[in-house]
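The structures come next, written out as structure tokens.
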Structure 1
Amino acid sequence: MGDVVISVDDKIVQDPEALQYRFVTKGVGGTVELGLFRKGKTLRATISLLAPIEDPPRDTRDLTGRHPLAGAQVANLSPAVAQELGMEGDDSKGGVVVLGVERGSNAARLGVRRGDLIVGVNNEEITSVKGLATMLELGGGAWRLAVERGGKVFNLAIQG
């Protein structure tokens, strides 16, 4: 198997970071010509650069009230949100992601942080910001939260 040379707009790229740089500097809405030279043959393709998909809509909310997640800002997870947060892996599963946590808040005291996925409240699966808000409004004396971080789910039991 011979050497493979990849180019973007006739500029050779040596590594994945250089490839990403060439795409990013063109910007959304632009096009690039991708070239591949292998075994004496050149293949070319023109690629349109599109923004990551914003589906589902992010529905960003600052959580307030008397519950363990008060002080967290959350949004529905979409490919666009996942890219903004630098999340690796499967962002197609959807759900609710933490965008930020207010210092000194209930969520901060629990150790919730940016990039965490809220996957369950009181043994109910959370798939949207709207569903999370509804569960938090129901309240309760005790809370059971399921938070995913780095592919691992942490279950927290909090007495209200």
Structure 2
Amino acid sequence: MTTTSSSATYIDELVQQLADGEKIWGTLGLDDRADLLAALVEAVSDHAQEWIDRAREIKQLPADSPLIGEEWLSGPYALIAGAQTLRQSLAALAAGRSPVDGYRMTAAPGGRTAIRVLPHNIFDRLLLGGFTADVWCRSGESADSIRRRAGLGH
């Protein structure tokens, strides 16, 4: 695959925009970050069908293909769910609570604590039935320590 100079320049510009955005994000307060995430969710919602149509065209899927459901789950749904979870974390921090309150924590091998992150809500249970995901924390970190420290790097 050959990359042209103009496409490489374009990609470099996009990466620079991301780096600039990261710096701006770091200067924002919790409410402003939540507002940006809300705007992201709205924009993705408004353009989700376009996203799916474009993915379907690229993959040359028929309009009635059951594989389009996978496009919804791995595209707009995943992004919206992630942004909403980040908003919930910011809201918890703003209220003086831990972002991991309400998540089930269990002991894991090696003196670790595992946090069940999926499924977390009714939509996860309905859409992703049978799938689970745990985050394993560093050895020796207790559930209480994890709750206290979660989100400190916001």
Structure 3
Amino acid sequence: MVSVREFKPEDAAQASVVFFESFKTYLKERMETDAPRPAEYTENLMRYTINEDCESISFVAEEDGRIVGCITVNLALKRGLGCLVRIGVMPGNAGKGIGKMLFRAADDFWKKRQTRKVRTCVSSINPGALKFYESCGFHVEATLKDHFFPGVDEHQLALFY
């Protein structure tokens, strides 16, 4: 059974693998590294932080003691503007609703803080991710040509509350 909880520092090594493997499914030869980032790198990205301007939190999906999905989100507190920074699900677990479970945790975070808008982006070479975001209520606001790589556009997405 899969459960979602807040990220803990000891999850960092497994989370690194989740992001690496999930991004590799569509980036393929465009990957910037040929191995997951060090745990310390991922821990710094996913660590809970809050200050007067911003709150950032990460959640993991866990199954049988193994991390199978991760999401990192933040919120500019004074403007009510959220950002879905990154989400990843292990390829063997894709299509099982894990991404939706992670998104619901983020959605609860934003709603409790009266967020007015959430933004994220998706690569044009990742149509499955675009479909996922649209199923969560996001819509394309703009497309940046040749943004990720030459010939690879970026779709800027928004979700309004």
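Here, each number is a calculation from the coordinates, and none is a lab measurement. Everything quoted here is computed from the prediction, not taken from an experiment.
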> With helix-only ellipticity at 222 nm (-39500 (n - 2.57) for each DSSP H run of 4 or more, over all residues; to 500) derived from the coordinates and found to be -18500, which of 1, 2, 3 does the value describe?
Replying inline: 2
> Here volume of the Cα convex hull per residue in Å³ has been calculated and equals 183, so which of 1, 2, 3 was it run on?
Replying inline: 2
